[in-house]
Structure P
Amino acid sequence: MAKREERAVAIPLLGDEGAAGEVLEGLFIAGEGAAGAVIAPPHPLYGGSMDSPVVSELAWACAKAGLASLRFNWRGVGASSGVASGDARAAGADYAAALAQLARSIPGRVVAAGYSFGAAAAARAAAGQPRVDRLVLVAPPPQLLDVGALREEGREVLLLTGAHDAIAPSAALAALVEALAGARLVTIDEADHFFGAGLAELGAEVAAWLKER
């Protein structure tokens with residue numbers, strides 16, 4: 001697979017969530033077809049940014065599967081406007097702005113993806129979005145997940161976590177998956193929440209799942 005060029009983009013904040021001219025910093029990689037993914041980073045108050053190795057690995061997996069990708073920084077992180085807070089409403093608005101940006105760039109269906117705090121934000125923001133037909137959620141803290149959003153008809157869900165992850169325990173996510181149609185859980189044997197080990201396996205699992213669909 002030839003390396004695809006990353007393009008910096010400014011993502012305008014929508015409606016009441018941002019003053020005129022306020023933007024989020026993003027990186028866009030074009031795909032081979034009509035589909036694409038929005039990828040959210042982990043918690044902004046704990047070093048979460050689009051430069052996270054896990055977020056970058058998800059972008060690589062999308063490229064390998066032929067999808068475009070847009071990853072972004074939460075408000076107040078990097079070159080994004082505003083003040084970082086980790087507030088769920090603000091995170092939802094940031095993710096919605098990124099979804100709108102991607103929708104202007106591609107004509108096809110959308111994957112909502114994220115890591116940790118960003119995975120939970122992706123699941124919430126995808127609710128009621130008809131173009132979002134797949135979710136890729138890496139190490140989502142179970143208590144932050146909106147189970148109702150995950151149950152939307154026709155939506156496929158891939159959850160991934162590390163076997164040694166104390167923040168997103170495999171057992172808790174397995175119980176959740178049992179209650180969801182169209183959901184699959186992958187546990188990476190070597191990994192904990194930060195994927196210092198198992199990162200390549202994570203990317204390969206995501207790319208393979210996306211290619212199948």
Structure Q
Amino acid sequence: MITANDKPLYDRLLSREAAAVRQHLRAAPAYQNRLVRFLENHDELRAAHEFPVPVHEAAAVLTYLIPSLRFFHEGQLEGRRVKVPIQMGRRREEPVDPLLQEFYRKLLACLKRPEVRQGRWQLLGVRPAWEGNPTWERCLAFAWEGKAWQIPLITVNYGPTQGQAYVALPFLDLGGSPMILQDLMSEARYERRGDDLLDRGLYLDLPAWGLHVFSCHTNLPSNK
């Protein structure tokens with residue numbers, strides 16, 4: 001399989017261009033599957049240097065929870081900030097960033113889920129929460145469909161202000177049953193009426209650079 005570095009995605013994330021990121025992710029799955037996605041490498045400045053922590057976390061979710069060959073640079077998971085030329089045989093000591101280290105621990109656990117490794121990825125439609133509210137344009141959402149009902153549903157507000165939107169969930173067969181959304185990156189847990197999700201979609205109200213990586217499931221025996 002021919003692979004190529006996805007520098008355009010990196011540049012759009014670095015420029016905080018949510019609409020451009022969404023358009024980029026509309027590419028055909030066959031094309032996306034052969035890309036190498038990264039947030040830092042030997043050519044770029046350190047991600048922890050270029051992205052403040054909230055932006056870093058949002059950009060990492062958008063980079064690594066989509067189809068691709070995923071590349072992590074040495075020191076990235078510890079939040080190292082000093083770029084070291086590849087010609088040097090050593091680097092100076094730096095303190096570990098505990099917030100980023102814990103974030104990456106949770107993100108890597110998400111990447112080990114069978115739905116993410118073997119499922120079918122889908123970019124989801126997003127629409128305004130109400131007329132005259134443009135913040136939906138910075139909200140991105142996608143999901144991994146697998147054989148199990150524990151569907152990972154990812155939502156990100158890639159913008160500097162609070163954002164609201166509705167996300168269409170066309171792949172869910174709720175049958176009117178309640179849906180449990182458990183965030184794998186935090187302690188957040190929500191229960192939503194299945195009928196509302198089918199009729200209107202999932203309502204989002206996210207802080208600047210806010211994100212969720214939901215495990216979605218119902219309590220219906222037929223869906224287990």
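Read-outs throughout are calculated quantities, based only on the coordinates presented, and are distinct from any laboratory measurement. The structure displayed is predicted, hence computed values, not measured ones. Cβ atoms are built from the backbone, for glycine too; each structure is taken alone.
A few notes on this one:
- Label whose coordinates, when semi-axes √(5λ) of the Cα gyration tensor in Å is calculated, return 31, 19, 17 (choices P, Q): Q
- Test item: FRET efficiency 1/(1 + (r/R0)^6) of positions 48 and 104 (r between Cβ atoms, R0 = 25 Å, to 0.05) calculated as 1.00, pick one of P, Q: Q
- Which entry (P, Q) yields the derived value -9500 for helix-only ellipticity at 222 nm (-39500 (n - 2.57) for each DSSP H run of 4 or more, over all residues; to 500): P
- Given 4.5 for distance in nm of label points 7 Å out along Cα→Cβ at positions 80 and 168, calculated: source structure among P, Q: Q
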